[in-house]
Structure I
Amino acid sequence: MIKMVVSSFYNTLINKEEAIDMSTMLEIDRIRNEKVLFTISTNGLYKEILDYNKDFPFVDYIISLNGSYIYDVLKDKCIYKQKIAKIDVKKI
């Protein structure tokens, strides 16, 4: 069985100062050491998350743009891409 924790990014993982609390980073590190994957879900671009991941690599996957993209951080590649069609945007 694969274990995974999924967290929202803005206003959940990062605080008002746009930083991740040290206690949170230590907890993420602890669960990853127990072979639990850590995934961030965001409606933003995955590249924004990668900036936070440089100093303290803690993310395994990023689900971005409301599920349109899934990015494998360790393999440095997009593993799922489903753009929203213009016609669907117009319907919305």
Structure II
Amino acid sequence: MATITKKHLVTVASEKAKIKYSKAKEIVQAFLDQMIEELTSGNKIELRDFAVFNTKMRKARKARNPRTGEEIQAPSKRVVTFKAGRLMKERVK
């Protein structure tokens, strides 16, 4: 199983779209930046048949420092959730 990087995705996109690498990189980065901006604003991103990205609050909890074993209070925080879409689920099977 290989790790696919953003650089690889940009290369493939530039080849498939027959555009310069630098332009493809700009487009991919703009897309990712916009996704982050929308999630930061509390919006849900729904890409039909691909995935749904959303944010939710994770409750505060008790945690443990693995080095010292000391119990600490982990604060609540907002996390990104991901749910695969129908088409992705079918193809990954």
Check your understanding: For which of the structures I, II does the calculation of helix-only ellipticity at 222 nm (-39500 (n - 2.57) for each DSSP H run of 4 or more, over all residues; to 500) return -13500?
Key -> II
Review point. The value 1.5 for distance in nm of label points 7 Å out along Cα→Cβ at positions 54 and 78 was derived from one model only; which of I, II is it?
Key: II
Exercise for review: Supply the structure label, taken from I, II, corresponding to FRET efficiency 1/(1 + (r/R0)^6) of positions 14 and 70 (r between Cβ atoms, R0 = 25 Å, to 0.05) with the calculated value 0.00.
Suggested key: II
Review point. Which structure, out of I, II, was semi-axes √(5λ) of the Cα gyration tensor in Å, for residues 22-61 alone derived from, given a value of 25, 13, 8?
Key: II
Check your understanding: Among the shown structures I, II, from which was the value 1.16 of Cα Rg over 2.2 N^0.38 Å calculated?
Key -> I
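The numbers here are math on the coordinates, done by the rules we state, and not lab data. A quick note: this is a predicted structure, and the numbers were derived from the prediction, not measured. Cβ atoms are built from the backbone, for glycine too; each structure is taken alone.
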